[in-house]
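So, here come the structures, one by one.
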Structure P
Amino acid sequence: MSNKDDIVTGKGPSGGWGSLKGIASISIESSASLSAADTLRRMNKPGGLMCPSCAWPKPKNYSAFEFCENGAKAVMWELTKDRCTPEFWKTHTVQQLRSWTDHELEKTGRLTHPLRYNPQSDRYDEVDWEDLEQADAFFFFGQNPGTNSPRFLHPLKDAKKRGAKIVTFNPIIEQGLVAFVDPQSAVDMTTGRQTKISDQYHQLNSGGDVAAIMGICKHVIEADQAAQRDGNKRIIDVDFIEEHTQGFDRFLSSVEAADWNDIEAGSGLTKQALQEAADVYIKAERVIGVYGMGLTQHTHGSVNVGMLVNLLMLRGNIGRLGAGVCPVRGHSNVQGQRTVGVAEKAGLIPMDKLRELFDFNPPLKDGVNIVEMVEGLIAGTVKASICLGGNLLRAVPDQKRMEQS
């Protein structure tokens, strides 16, 4: 509890000229851009935007200035003209910034470049995002840019223009991975000109990703063995595998032992189709493996991702410009609960740390995942569900049975 002497008191009521004075003060302090005025005009109105300050609902009959003092101040800070460039990080370490207040950090402005933490220097170094522009091939698994990340289609269009290959694995036809008409191109819009996206489109079985990737890996290794027999250059990146991987011999044995009949049955694809995909991978110098929730939201999600990484590592397509793994997620907090230590499996959570930090005894019994919870709601074994920030009824696929439960 604060002492009475610590409590700040003011004169006069809230609102009125005091609020306008406060908004004007923050407008100057935040270096708000001129666009802030138009943003405030459209805030909390149809066709406009929601206030970033709070979640108060939009009124049915709105006024000319449908925002409060705090909302206006939040917009001013959001639209600051101050910029935090890479030059800032050359003279400031993270340890130094730990003593700064939130207000002081806010005043540095908006970040202008992608950054990566350097533990050696305790600073953030500038990095570039030119990988998409340098890739020779893209392999898509369980990711639909047309519906989930439409802006991705523009760099894919550019990739096709420079001759890059795109190989897609998806049980269904996703039109965004078939062809694309650029709405920002006057020529495309007036003529209907299309950019063909996927050079190969493989409709594999649902859940057949591991088998499909196994088939590609098998052809790559067989091609490497043939190159050795003929005295040609190796197909796999031996130096990368020796320096940066472990367990390759066990992986090699499992691939060699895999039967093509089993691979075809599991993947739903023919041996020839998988070999054609593998040939694209072999010929490309820089490959990016793109995946989304179609790969992760699965009983064998970790195995799916692990197999894709194994494929990329075979030819050293990790940690190089224009090569690597490109997970495309839904939004920035899609894995937030895992980040803060919330999961249904008690063994995955640092219980000792939670007990130490928050002085309580966390439950040690496993809970249920979302599928098990939904089944429990339908069966009546789960009596209620508390959801924060989401609509479970609309989020799960089986909405009819969910509505009934």
Structure Q
Amino acid sequence: MKYPFVAILLFGLTLDACQSLDPESQGISQHRTAKDQRAARLDRFVPQLLREFHAAGAGVAIIDQGKVTWTGYYGEQGPGIPASAKTVFNVASVAKTLTAETLIALAAKGLISLDEPIYPYVTQQDLSADPRFRKLTCRILLSHRSGLRNWSYEYPNGHATFIAEPGTTFGYSGMGVELAAQYAENKLGKDFEALAFEHVLSPLGISEMSMGRIKPWMDGRLATPMDAKGNYFAIADGNGRLSSENADGRWSAADDLLTTVDAYARFLTGVIGGGGLSSEWIEQRTQLITSLLGDPIWNCVPDAAVTCANSYGHSIGWMIYKFPSKTVVKHGGNDEGENALVIYSTQTGNGAVIFINGANGVMVSTEILDLIGDQPEIAAYYRQLVRKFYKVELPKLIGRRSTAPDNPA
């Protein structure tokens, strides 16, 4: 996510009440192991949402009690190509979750420390000479308290510098997460993506995932991004890193994770199941480090439709929402032409993976989360954010709002 919520213009949106749709007529691709009311709702409304918000396609996985029970695909992977289980989505900042889990796994094995200063292992041309650089640790960087902006290009002269004392205040920073990954790579002398596969992905049987590198197995499978007007554009036009000429280029720890829905859902079920970590490390994953209460972007305002978490913010690489009866763990991704939302509850093990190739995807993913129904508080909160930053009142889809999720059939 280059920006947590970046304003985009919406063109030609129609907010008419959705009508019942024939899945076969809408090019829906399905691969399911369970049927329930949630599947029927998604089949009915998602094709309409893609049309209304000019998004190309969507891939969805539902997780019940730590297991994937349903997957569905809607719309197009690219011009004339239906989205399917083979589609490889760019899920942007969701990359940070894999980076965090890799660093946690390495720390749990004693190979690195989340609290060791990174400076003996990392040199950054703009920052290394600043005494504050010596204060940076993985825990500070992954919880977005680095004192840095998101990316170097956000500085007037393109050169990074500290805007706050490290460890003191929130500032979303992709470059900070990249520094944390660089520390592990340099300390252990091994490519960071290779570390991710060795310690996290391969043990889960995952092969179809890449940290910002185009791989041969993706040929003909990459989701084509769509702009806010509903026009496709080339992947490399939105991000030069994602071109065939850069196939062997640098990994990306904070952005441009390339994955299928099935591969990421398998990763997320591994996280839900503990990932082989001790209870101490699992608790650290959900420990709130950086509060977002009162934050200009993420602050939740309680009202008749929104129940705010008692506390919420960033942990080690994830966003955490602590309600009286449950803790919700999530992350999002939002770049040009793509959007992603991944989420689960620690108490129930229920969650979802939602990938969209479309600049207006945040509206679609919010509605999909609401349609699934397992996290009504977060769905209502996201609707509030959409209203605040996009000036869009999402359509009231018929007969799907409730205070509790449906029971799987």
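In this comparison of P, Q, the computed figure 0.25 for FRET efficiency 1/(1 + (r/R0)^6) of positions 83 and 131 (r between Cβ atoms, R0 = 41 Å, to 0.05) is attributed to Q. When distance in nm of label points 7 Å out along Cα→Cβ at positions 107 and 203 is computed for each of P, Q, the one that comes out at 1.6 is Q.
Where is mean count of other Cβ atoms within 10 Å over residues 347-354 largest, in which of P, Q?
Q
Which structure, out of P, Q, was P(r) over Cα pairs in 10 Å bins from 0, in percent derived from, given a value of 5, 24, 35, 26, 9, 1, 0? Answer by label: Q. Given a computed value of -12000 for helix-only ellipticity at 222 nm (-39500 (n - 2.57) for each DSSP H run of 4 or more, over all residues; to 500), which structure among P, Q does it belong to? It must be structure P, since only it matches. Taking mean count of other Cβ atoms within 10 Å over residues 187-194 as the criterion, the top structure among P, Q is Q, with the largest value.
Computing relative contact order in percent (Cα under 8 Å, 6 or more apart) across structures P, Q gives 12 for structure P.
Computed from the coordinates by the stated procedures, all read-outs in this text should not be read as laboratory data. This structure is a prediction, so every number in the text was calculated from the model and none was measured. Cβ atoms are built from the backbone, for glycine too; each structure is taken alone.
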